[in-house]
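Each structure below is given as structure tokens.
The numbers here are math on the coordinates, done by the rules we state, and not lab data. Predicted model only: the values in this text are computed from it and were never measured. Cβ atoms are built from the backbone, for glycine too; each structure is taken alone.
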Structure I
């Protein structure tokens with residue numbers, strides 16, 4: 001069934017709205033994947049907060065034209081699925097990387113973060129970015145480290161004093177005996 005002009009406008013506006021708020025995007029060729037495999041990928045995408053959409057290339061180029069992902073439009077050729085990270089920058093990359101491990105027919109074409117397009121070889125680096133919760137935990141640990149060190153240092157002073165006094169006492173007891 002052919003798309004009407006209204007359907008095309010709806011698709012372009014939907015993808016453009018998602019792209020305007022997304023942190024990163026991955027474009028991958030899905031040629032050769034079965035419907036069940038694509039459904040499995042869509043389910044995983046929903047679970048991980050990734051917007052996944054198969055869009056005609058011309059419509060995809062129109063949708064990302066005024067967003068940070070316009071730099072990717074040169075790589076839009078062949079049957080493509082677009083994955084946009086809505087929650088954290090690495091979620092789309094993690095989804096595509098994990099799915100591509102089991103399905104060698106999914107081929108990453110390009111990815112973009114912050115208006116910069118990267119080759120498919122950078123997918124692993126992008127997927128290693130921490131989630132928001134992980135980043136906050138790392139930040140909290142980094143902020144807490146100097147306080148922990150200060151507490152250990154302050155605690156060490158009385159401990160050293162006690163050990164010194166005990167050593168002096170022991171020395172006096174040895175000389176008295």
Structure II
């Protein structure tokens with residue numbers, strides 16, 4: 001195996017350090033790497049070689065999980081460029097975003113039908129797509145990792161809210 005432990009996920013997968021990634025290319029590269037690192041390929045070399053291969057297999061899977069998820073990929077790129085997402089200790093968001101969140105929460109509290117939840121979900125998904133597009137521009141074009149980190153934090157709020165919409169949908173269905 002020509003893999004290096006100190007490689008970041010992008011180096012490991014042999015892809016550029018960009019937010020924009022082709023999911024099919026990632027999946028194909030993941031399969032190739034898994035095949036290359038599969039412990040069965042090292043059975044003739046003994047238990048130690050198989051353990052190392054297993055560790056590589058885990059490392060490859062972790063990298064793939066980070067790279068295939070746009071939110072995790074954006075956060076990882078920010079951190080590779082020295083900008084911590086700091087979601088635990090940095091919850092400061094623009095006032096307009098916080099107002100939008102409050103409006104969404106009120107709409108969710110008042111949602112009494114599948115149609116109302118569908119409308120809310122459509123709004124949330126549109127905002128998610130917009131935030132991901134802003135992330136792509138901030139990372140790949142402007143190299144503004146601090147701005148991208150703020151978008152990642154916004155995306156985390158959006159993901160949490162989308163989950164709450166799903167929970168509310170389940171409650172309505174009961």
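Side notes on the structure shown:
- Given 2.2 for distance in nm of label points 7 Å out along Cα→Cβ at positions 125 and 157, calculated: source structure among I, II: II
- Structure responsible for -23500, with helix-only ellipticity at 222 nm (-39500 (n - 2.57) for each DSSP H run of 4 or more, over all residues; to 500) calculated and labels I, II on offer: II
- At a computed 2.2 (distance in nm of label points 7 Å out along Cα→Cβ at positions 21 and 141), which of I, II: II
- At a computed 20.1, 64 (Rg and Dmax of the Cα atoms in Å), which of I, II: II
- For the structures shown (I, II), distance in nm of label points 7 Å out along Cα→Cβ at positions 117 and 149 is largest in I.
- Answer label among I, II for the case where distance in nm of label points 7 Å out along Cα→Cβ at positions 29 and 93, calculated from the coordinates, equals 2.2: I
- Comparing mean count of other Cβ atoms within 10 Å over residues 45-52 across structures I, II, the highest figure is found for I.
- Parent structure of the calculated result 1.51, given that Cα Rg over 2.2 N^0.38 Å, for residues 61-108 alone is the read-out and I, II the choices: II
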